[in-house]
Every structure is written in C-alpha cells, then in structure tokens.
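Next up, some structures in structure tokens.
Each value in this text was obtained by applying a stated rule to the coordinates, not by laboratory testing. Bear in mind that the values here come from a model prediction, so they are computed numbers and not experimental data. Cβ atoms are built from the backbone, for glycine too; each structure is taken alone.
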Structure 1
Amino acid sequence: MTILKVMVDDEQADELKKMLHEIDIVKSVEEEQHDAAPENSLAQRMEDILDAVKGKELFKDITDPVEWQRNIRKEWERDI
C-alpha cells in the first residue's frame, strides 16, 4: 500500500476530502493541520523570483506596450 501526502490551502481542504472519499480505491483520508506553508511553496517561489528581478529593467526596450502585446498574441495564434 502507498501513502500519498497532499498539501492544499485550508479553503480547498474540505472539497478535496469529499472528492477523495468518493474514489473507491482510496482506503482512508487523514488530515494534519500546519500553520505555515512549506518554504518551497508557490507563494515563496514567486516571492523569490520577484526579489531576484527587483530593480532590473526587464521591459525597458518595449516602446509601445500595446503593440508588443499584440505581437505576442499573434505568436500564440501561429502556434495553435
């Protein structure tokens, strides 16, 4: 038997437990409460990325943001 651990936000926990109870192959569902998200949480990774690019002028070469975005969308349409 395999034990899988899943970490979800408190708001989604009840819904996930309901779904898991409906799956025939799931033998049991246990719950543990944690006060804080793990260090490698999505929020922490996003904060780290934003800190890494802080102060850098990433889009300084874009003179017309509307035209730039239009070109990006055209690239997406070509890829489909």
Structure 2
Amino acid sequence: METEVLQGKGFVSDNQSPSFGTSGHEELTLSKHPDGTIVNYDYKVIIHKPWLRLVAGPLIGVFAMKFWKRAFIDALRHRLEK
C-alpha cells in the first residue's frame, strides 16, 4: 500500500493484492462548501485474473454496492437528517 496524505484535503492510496490478483486506487478528498464540507470518495478496483472477473464483477457490482449504500450512505444520511 502506498498512501499520500494530502494535508487538510484527504488522501490518495494505491493498493496491491497479489494473492487475489487485484489492485486498487483510492481517493478521499475534502473541499469547502458554503453549507459545510463536501466529501468525495472514489475507489477503483482492477481485477487482473480473468476467471476472478467472472465471479467478482457481479458480486462487487451488485451485492457489495447495495451493502455499501445501506451500511454507509444510508447511515450517514440518517445522521445528517437528525
């Protein structure tokens, strides 16, 4: 894992997982907004093994994203609405 902290702005990280045959690029940035702070998060995964793409693509694309939305986005939205 190679991570660069962007002082006062967030971080950028490149991750390698040779045992799974994947790599990723992650960015979290913060920016000012008149109503508060905007949080941008982006994680790109590259699956290098063709056979793993067949299995992981649907799992990540459908199930993991639904879980992520419920576990993080909906929970954050609920807190902000209070």
Structure 3
Amino acid sequence: MKIKRVEWSEELHPNEDSNYNHVTGTTPIGQYHITWKGRKEDPSFDIEFEDNGWIDSDSTLERAKATVQHIFESIIKKCLEDTP
C-alpha cells in the first residue's frame, strides 16, 4: 500500500487569502499552506496546517513541500496497525 502524495496548487501571489506568495497542499486530512515573501532575496518558506499556526520552515519551496510530505506520511503511519 502506498500513501497518497500531497496535491499542490500553483504558486499564487498575495491576495485576499494571504498577504504572501503561497501554495496550498491538499490531503484527505486537511490543507497545508506554505507562504513566503516573494520580494525577499532569500525568503524563508513557512509551513502551516489549516489555521493551526506555524509548523516548520525551510530554505526552498521544494524542500518545504518535501517536509510537508514527510509530516503527512508520518501522521498517516501513526494511524496504521500491523496485522498478523
């Protein structure tokens, strides 16, 4: 059995939903959000789940997406039981 991949939106510019550049990752358990200041030369990519606040940060968007995938998979694996 394989855990689903997080489905990412296109990169979005600041709008009514966010004051920062952002992407949204959709999973069966909710949405992850990665935000960053697009005008900064070396931005930090901040990760949040739903409206529960900051979870982690990373140095690139791809690394932040990989971190989200790892977090999501860890949550799902904690819900599984070994069967004989």
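The table for this structure:
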| quantity | calculated |
| --- | --- |
| Given 52 for percent of Cα pairs over 16 Å apart, calculated: source structure among 1, 2, 3 | 3 |
| Label whose coordinates, when distance in nm of label points 7 Å out along Cα→Cβ at positions 13 and 29 is calculated, return 1.8 (choices 1, 2, 3) | 2 |
